[in-house]
Structure formats: C-alpha cells, structure tokens
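**Q** These are the structures in question, set out in turn.
FYI, it's all coordinate maths here, none of it is from the lab. Quantities reported herein were computed from a predicted structural model and do not represent experimental measurements. Cβ atoms are built from the backbone, for glycine too; each structure is taken alone.
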Structure P
Amino acid sequence: MKWNAPYRRWLMAALTCGVLVPCLAANAGEAERVKERSEIDTKYLWATENIFPDKDAWEKEFAAVQALVPKFEKYKGKLAKDPEALLSMLKFRDELEPRMERVYVYSSLLSDQDTRVGDTQAMKSRVMSMFINYGQQTSWITPELTTIQPEMLDSWMRESKDLALYKHYFDDLFRQKKYVLSPREEELMAMAGEVRRTPSNGYNFLTNADIQFPTITDENGKTVELDDSAFYLHMRSTDRGVRKAAYDAIVGTYAQFRNTSAALLNGAVQSHIFTVKARGYDNCLQSALNGDNIPTAVYNNLVNTVNDNLPLLHRYQDIRKRVLKLDDGVHAYDLFAPLISDATLKYSYEEGVAMILEALQPLGEEYLVPMKKGFDDRWVDVYPTKGKRSGAYSSGTYLTQPYILMNFHNSYEDVSTLAHEMGHSMHSYFSRGTQPYVYSDYAIFCAEVASTCNEIMMQNYILERTTDPKTKLYLLVEFLEGFRGTVFRQTMFSEFEQRIHEMAEAGEPLTADTMSAAYGEIMKKYYGPSYTHDEMVDNYWIRIPHFYYNFYVYKYATSYCAASNIAKRILDGKPGARDGYMDFLKAGGHKYPLDVLKLAGVDLNSPEPIEDAMKIFENLLDQTEELLKTM
C-alpha cells in the first residue's frame, strides 16, 4: 500500500548501507587529515542546490506542504460514492507526496553531509514529524477505499482513463483487503507506530551512543581505540592476534548487554506478532512478505537451496584453513582475513568512473549516456569530510535527480561501491522517468538487483583484464567474500530471524540464552567442519541491527542471485537479455516484484536462479584452487 511510501523509501536507503560489502575505513597506517567540506572542489560535491537554492526556499516549501496535509479531510466519506472525488483525492496525493519527499531528501542530504550541524538535524526531524502526522491524518483512506464494490470500481475505471491508471494499485489494495482494519483501528495502528519503534530506537541508542569499546594493540604496536565501524578493518588484519583481540573486545562488549539486547529484540518480535494478531495474518513471515506479494515458497526456495549448497561454503572454509595454515580451524575472527596480504588496487575517483563506464558497456548507450551525465552533473558526493556520514547510499526522489553519498578512499572496494550505488541511482532514474508517480517506487525486493548487477559486471571486467597471479587471487577472494557475505551470510541471518519469530509464536521465551543458543547452532551448520566455534560467537546476533527490520535481509540474497543470472546472460550476449533488463529498470512498481523480475528473465518462484548463482560461486572456487596450485 502506498500511504507510508514517502518515508519508507528513505528509511530503506539508510538500511542498505554497508550490508552487501562492509564499509571499510582507510588502510591501517593512513593518517591523512580529513578535510572540511569547504576545502573540497565543488565538482566532487552533490548538487543540493538543484533541489532548493537555499534553506529559505526549503522553509517556504516545508510550510506549504505541511499546510496541505489536513486537506485530505474534505474527501472523507466520499471515496466510495463519487468517482470524481476518488480521482481528485488520488491526484492530490500524487502531487503532495512527491513534494513531501523532496522536502525530506533536501534535509536528509544536508544532515548527512555534516552531522555536526544541529540546524539541519532539526530540519530532518521536523520532516519526520510531518510524516507521522501525515500517516495519522490519512489512516482512514485505505479502510474507506476497501468499501468500494469491485464491480462499481471496474465500471468507474472503464469510464475514466485517468482512474484506470490506478488499476494495479487497486488490485493490490483489494488483494490485502482482509488485513485492513476499520478506520478507527487503522488510526490506532498509526498512532501506535512511534511506540512500536521503541525497541529499534532503544537499540540504536544503546549501540551508537551508550556502548563504549576498549582499546587493543594493533599489528604496528599502537594502542587503538575500538569502535564498531572499524570492526571489519580489524577483521581484515593479517595479524591473527589482532583479529582475535578485536573480535573478543567488540563482541565481548556487546555481550555485556546481552540481556538488555534480548529484551529489545524480543520487543521488536512482539511488535511483529502484534501486527499478525491485529490484522489476521498466519504468521510473522507471511505478514512480512505479504506487502510485496511474495509467496513463502520463494523464501523457502532460498533457504532450502542455500542449505543444499552449504558444502560449497564448507569447501571455501577448507581453502581458508589451508592457505592461512590455521591448524586449530577457522574461527569467527578468521572469516574476513585476507588470503593475499600484499596485493593492493588503487584508483583515483576519475579512474574509477572511467572503469565503471567501460565495464558497463554491455548495457548499451541507453544506459551509459544518462549515467555519464549523472557523473558530470554532480549526482555523487565523493570524498569523506569532517562530520560527514560514513558508508554509502543512493537517494533522491520523483522530483529530484538521484544523489549518491560516497566516502571514496581510492581502493577497488570504493570503485565497486560506487558502481553499486550508481546501479541504484540508474534504477531510480529509469523507473521515475518512465512510470507515473503512483508506480515510480520499485519494491525493496527488487532494489538490490540493479546495484548488484553493476558490481558483478565490474568483477568480470577487472578479472578478465588481470594477469598478475597475486592480484587475480586477491580479486577472486574478494568476489568469493562478496558472495559469502551477501548470499550465504544474509540467508544465515534470515534463518536466525525466522527461528526467533517461530519461537515467540510458539510461546517460547526469547532470552539472551535461547537466542544465543539458536545463533550458535545455525552458525556451526553454515560454516562446517573446518570452522571452530567459540562460545563468544553465540552473542554476535547483538551487533546486527537488521534483525529489527522484519525479514529484510533475505532480499539481499535473492537480489544477488537474480543479479548474477541477469549479468551472466547480458555478458554472454544472450538475445533479449539486455532489452529485458532495461524493461525491468523502467518497470517501477506497476507490477508485483516477481512479475517485474520476470521481465528480466528471472523467475524466483523456481530455485533455478539460486542454483545458477551457486554454480558461479563454485566456478570462483575452482579458479581460486587452480591458481593456488601455481603459486
């Protein structure tokens, strides 16, 4: 349903940061001064002036859209009786929501480019309050729409082409009719929204503000203060002692708050169960998948197929154990350790852009021309600056150009991340440029396909052009890690998420002990006989914020499998593969997500795309082992 779309899209953009590929800090030992934003050449800064020329213009538009929100009230009681009132309301909504989103995006970009500025943080907070008010004041609309007799609605749409535009919107609405409550109940559900976000808010404050991490001695003998954002940097250390010390310090610190964390995560799960009971869903999984019209069979296909292929992940851990000479087995703190420690790939931003443009040549001019224009027109905020938000994401809205936040450190990982985020932005560019507003927002289920497709094409491009064995091995391991982190690891997280929801639905208590036991059991199953499990690992679930997002992580795995299928067919020159992919990028939400993916030739009702992705992982393993024999 569309009514919470204005802020859902931007929330999801924030959630995607750093999940597929960990956002790494600069290489250890680099002490380069972080510049102020005023010291960066304008060509490397995103063009926020294209949204509003200044904050005064933003203030005027914020006041204007805020004043329009109460005007929905004039349509109350008329939607089921008067087709002209119905169409007028829909058009009013489709004009107001993009303006609200534009107001949000401007405040969000300013907020993220320098988090030290209280004024822009306040701007963003004011917009979020407006969205909450919007949700409450429009909560009556969906219940009233579902009182329209389908036969009458069909006749109205036959008589009005403008109203017929909304056919898929209405089909989706009536598909979910049995879960829609009365106007008063819907109002109460909207009012309860802030209360139900308490577990997630509490977790964010606990992990980002209250928890203090200790210091360790790094591989250079320096005392370094730990924080969670540097977790993967230390996990990639070549010094095993440093890796273990960092893992024990960070996860061990989280473990000190295991009971509080369990109470918070239980609160989130109970909130999901509340929705199930209030709306009449079968269970939490079905409730979470229903919005995108995803059958539980698609989710089960993923989990079952990944489980059937766990021997491939076990084989990868065997390689890791042999190459790193880990006689006592691969511990959790060894999972990210580089197999090749002295291979580096460095690129300037301009070199990275040129490589992306070259690597994506198989997508054709229809894709490349607007993408190059996007680089030239300052879609990207390139370099880290003081106070800037970490990580990377793609943003923008129906009334703006796309925007990409980067923290570019000149590594291959940064170039790959840039290609990834540009994939999101190009998906948005084509979707918004093709579809009317009501269908301009593609489903989150499809969101990672375009971004990952770009990444995979980049991988193939650079791998084919690399002749140095050491560099090639480095790249192969990076690609194996990308697959492990996105398909195997996110599916493992999703299994844990499903397990704790099923436990709660069955009335079993969700405590620190029961959740830790479940996590440890799943971890051992996934990593196999070469993996040595430490008791500390049982607490790792505490540091994963995505468990508060309600069955979100499995979409990374399905998207990666879909993207690998699409990229392979395009690179192989299969007839219709590129055209089908372009149709997918332009489709937005005018069809259900599974049907949109079929435009690109991917059917996730079948396990075949997941099995095909596993063959790609197996091929990477074969190449890695063959190369190791010669080195």
Structure Q
Amino acid sequence: MRHIFIIWLLAVGFSNVAVAQLDSIQKLEEVFLSDGKLVQYAAGSKVEQLNDSIIAKNPVSLTGLLSFNSNLYFKENGFGMVSSPSFRGTNASQTAVIWNGININSQLNGQTDFNTMNVTNFDVIDIRSGGGSVQYGSGAIGGSIHLGNSLEFNSHFDNSIRLSYGSFNTKMTNASSSFGNSKFSGNVNIAYVDSDNDHKYLGTDRVNENGEFDNLNLNVNLGYFISDNDVLKLYHQSYNGSRNFSGTLVAPSNSKYEDENYRTMLEWTRISGAVSSKLKAVHLHEKFKYFENKDNNIFSFGKVNTFILNHNFNWRLSNTLQFRSILEFNQFNGGGSSFGDSERSAFSATALINHRPSKNLEYNVNVRKDFTSDFNNPLLFSVDAAYRVSNLYIIQFNGSKNFRIPTFNDLYWQPGGNLSLEPESSYQLDLGHNFRFKSLNINLNTYYITTKDLIQWRPDNTGVWQPINVAKSHSYGVELEGQSTLKFRNHTFTFSGHYSYTVSENLETNKQLIYVPFHKGNLSMAHSFKSFSMFYQQLFNGEVFIIGNDLDGFNVANIGMGYELNKKGKVGYNVNFRVNNLYNKNYQNVALRPMPNRNYQILTTIKF
C-alpha cells in the first residue's frame, strides 16, 4: 500500500499546483456544505431533502424522523434501543451513512445505529436512493443517508435552548449557538437525552424492564477564510451513551451497553476560477463495552480508530461540462475481546464526469477502483441521466455496480467469524418519473437490484451464529412519494406521503428476506395559522417474514400542536405538545419486543 499512498500524495500535490496556477476570477462559491457532489453529480438519482419544518416535528430520534418521512423501513429493538434501516429490501450494512461527505458506517458491524444520532446535531438531512458505492464506498448499495452541517459567513449571533419532558420520565435538553461574520463562522450544539423507558407491554400486566438509557451529543463546527479563495473548516461530533438492553416477552435481561463515537474532520477548500479543491483529514473513533450482567464489572469490548485522507478536485471545463476526481486513503486499526487486534488499509480512486449537452438533458459517468489490503475489489461504475420532457415532467435513469466488504465482526468475531467470506457485489437499475405542478410534486420510481455473495448471519447446526455468503439475492419494487403545499390567506396546509412495495428474495429459496415488508407507507399533514401550528403523522408497516414465522404489520400515528409566543420580539418562545402512538396500538417492530404504548411529550424552545 505504500506505493499507492505515494501516488496519492503526488496527485494531491499536482492538483493543488493546478489550482494555484489559475487566475483568481471569483470568490468561493460554496462554503456551506462539505458534500457538493451529492448535488452536482446526481442528476439521475432520487435525492430527497428533509426541510426544517419536517425535522422540527421529530426533534430527537433520527429513526422516528425517517420512518415517518421516507420510504426507509427500520428494525428497532424498542424505544432508544438498537435501530437499523432497510433500504429497498437491503440490510443495514448496505445503507451508507455519510457525515459531511465521509462514510461513517461502523467498521465493526458495517452499520450505523440511528438511535445514537440526534437530529438536532444536523442542519441538512438528505436521502439518496439507490447504489452509491462509486461516490461513497463500501455499503452504499440500497441507498445512503447524508447528514450535513452548514456554516453561515455573515454577521449573526443566534442562540436557542430546547427543553423537553415526556412519558416514561423522558427528558431532553438541547442548547445551540450560531455566530460569525464575513470571515469567520461557527456553531455549537449540545444535547442530552435521558429516559427510564419503562413503558407498558400492552395486553399484559408487565412493563418494559431494564430499558433505561441516556446519551450526550456534542457538535462543534468552525470555519475561517484564510484568503479570498481559501477557507479552513473544522467539524467535530462526540457521542457518549449508556443504555440497558430491554428484555423480550419471553426472556428478561440484565445487560448494559456503553458506547462512544468521536468524529473530527479538518477541511481545506480552495476555489480559483473554474477549479476547486477540497482536502480532508479525518479521524473516526468508535468503542463499545457490553456487560452481560450490569451488576458486575465484567464486560466484552471492541474499538476501531479510522484515519482518512480525502482529496476532491473539481474542474469546470465549460458551462456544460465538469470533471471531478476523488482520491482517498483509509487506515483502520481495531481491537476487541471477541476478535483480537485487526487492521486494514484501503485506497480508492474515483473519476466523475458531468455533462449537460442541452438545456433539457444532463448525465453523469462515474468510475471507481478500490485497493484493500485483505480483499480484491471490483471496478465500480455508475451512469445516470435526467431529461426534462416538459416543464411538468422529468424522467431520471441510473445504473450502477456497487459493493460491500466484510467487516471486522464478519471476519474475526469469536465464535462465528468467517475468514472465507467474499465481498458482496451488486448491480442496480432505477427509473424515476418526476411530476412538478404548481402546488403538487409527485415522484414515482421503479428499481431492480441483484446482489451476489450477500453476507448474512445465520445459526449453524450447533446454534452458533455465523456469517455466510448467500449465493444470490435480488430486490425489486416501486416507490411513490408526493408533497403538496396550499396557502389560503394566513393558513398554510402541507401534505406529504410515501408508499413502497418491495420484493427482496433469496434466490436459493425464493423466499422474502427476513424483516423486509412487502408494503410500507406513511402520511403527514400539517397546518399553520399565524402563531399556531399542528400536525398529524400516520405510519403503516406491513407484515414481515421472520425465521419460522411472520410478524404482523401495524399502523401507528402521532399528533402534535404548537404555539409561538412573542414572535416579533428579540426573544421568541415556542411551546409544542405531541402524542405518540395516538391510538395506543400494541405492535412490535422486532419479534417479542413490544414498542411503547400511547405517550406524551412537551417541548419548549427559546430563541434569542
């Protein structure tokens, strides 16, 4: 890998020289977000952005936000417990989570626990459907979730405090501050969540035992112009959490899980003329301790430190043609009580071309090659295009080859690790139809995904769970979503909905994969009038196949209302009240793990 790293350094140096040699004819165009390729090189991909008003209706849980406002299905082991997504019939390890342009999926299990991600830590949340391994690496097979932080380079000083209390003694405190001027910008956010989580098990005389959890999130983002064309940005995020693992209907639990995640990225952006350059140095740290019995100090543990150097070079050759190269070097160092000391290094080179040959047509051609110390990785590619048929109708197309390499747990976990695993490889086709009317937007997508060497954990003849490569699987389906906004005098009505039909089969058995519903849908309605607002959310998950049985589907709804006080003053107050599981439904997202009964939450926000 040493010679590859030297090539990387030379390439970075060459591109920076190229930037420096161009005459400076414009200021920095983009200083707010760290992942420009999501917008610039995704014409044929389905990308949905969740705006501030949607995020405000689900202010704590990223799981709740995405369940009620996207086509993602979540397998959640109870309120506040481990939560993993299923994107177009794929599993959690095949959904990439991107933090300010960097893939942050765990090197231990290949996933991101969405109940460890506090919504208030992010300014922008995007959902990109379909394969994205060319741009975002291992795991971006079903889709990717993009979590971004913005920096405002203008004179401002804005602060807010959020206080929340709800059922099961659930408390949330959040404080944030944003400040800056034309040269310097920063924002800080700290959030603490604590819950006894002792909800009822509906239909029984029992309550959820051993479900307590608390976590602390810290987010710091800073930016500084070192010249008219150069800006340095620092992003940092810390998470520390402790939660007891709830038992099931048939087995109690006395276990506890502690985990921590630290993410730090230093980014130098330079734009000069038609050329831009981004150099990122990143450190990711993840660590966990698992206590089978929380009453003693015996635990298992695992940790990984990841070091990343990433260079983006973008050259706008003309008003209709641009080229981007991405070079990235990764070093992973892990250790744990169940898999010993492990390490991995990886280098990737990516080339992206964006061309707009006419006013109505735009397309991208992308290619990527990875070099990993312990696996041979395939050449990846993607092609996508968008054609504007009329002012009301746009057709999109994308096709891609994607991959996922086995994680440390897949390879080395004892007992069960499998050193004979092969990387997953996947092909995908996606056709989208976008209709844009004055007050109504409709998106319809159909897709097909075929995956070879799918990695699944299964019990062997002795009952030990072990990962194996399934010969082949495929997923296909339909996604429909719509949004509408109507305004009448001082009244604003907004409606949004999603529906997905998903078939995801093991082609050896011709059976639906576990925890993939055929049908999933949601509907949201909101109304605002002057200082008053209210909303209603409905979520439907169809039945899912589990080992040896089926798990019933469910309908669950939330409702809320809010009032803004002192709207025009220097200090603003906002009070919100919501009811979760409005109809008090008895439902399970994971077999034998009941979700909370009807519960309440009150939230106060002070802005100054």
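**Q** Once mean projected area of the Cα convex hull in nm², for residues 392-463 alone is calculated for all of P, Q, which comes out largest?
**A** Q
**Q** Taking distance in nm of label points 7 Å out along Cα→Cβ at positions 336 and 352 from the coordinates of each of P, Q, which one would give 3.1?
**A** The value was obtained from structure Q.
**Q** Assuming 22.2, 68 is Rg and Dmax of the Cα atoms in Å, for residues 272-471 alone as calculated from a single structure, say which of P, Q it is.
**A** Of the options listed, only Q reproduces it.
**Q** Which of the displayed structures (P, Q) returns the greatest value of percent of Cα pairs over 31 Å apart, for residues 408-599 alone on calculation?
**A** Q
**Q** Now, a different point. Of structures P, Q, which gives 0.90 when FRET efficiency 1/(1 + (r/R0)^6) of positions 112 and 232 (r between Cβ atoms, R0 = 30 Å, to 0.05) is computed from the coordinates?
**A** Corresponding structure: P.
**Q** Quick check on the output: 2.6 is distance in nm of label points 7 Å out along Cα→Cβ at positions 136 and 512, derived from one of P, Q. Which one produced it?
**A** Q
**Q** May I pose another question? Compute relative contact order in percent (Cα under 8 Å, 6 or more apart) for each of P, Q and report the one that scores greatest.
**A** With respect to relative contact order in percent (Cα under 8 Å, 6 or more apart), the highest-scoring structure among P, Q is P.
**Q** State the single structure among P, Q that was used to calculate helix-only ellipticity at 222 nm (-39500 (n - 2.57) for each DSSP H run of 4 or more, over all residues; to 500), giving -19000.
**A** Source structure: P.
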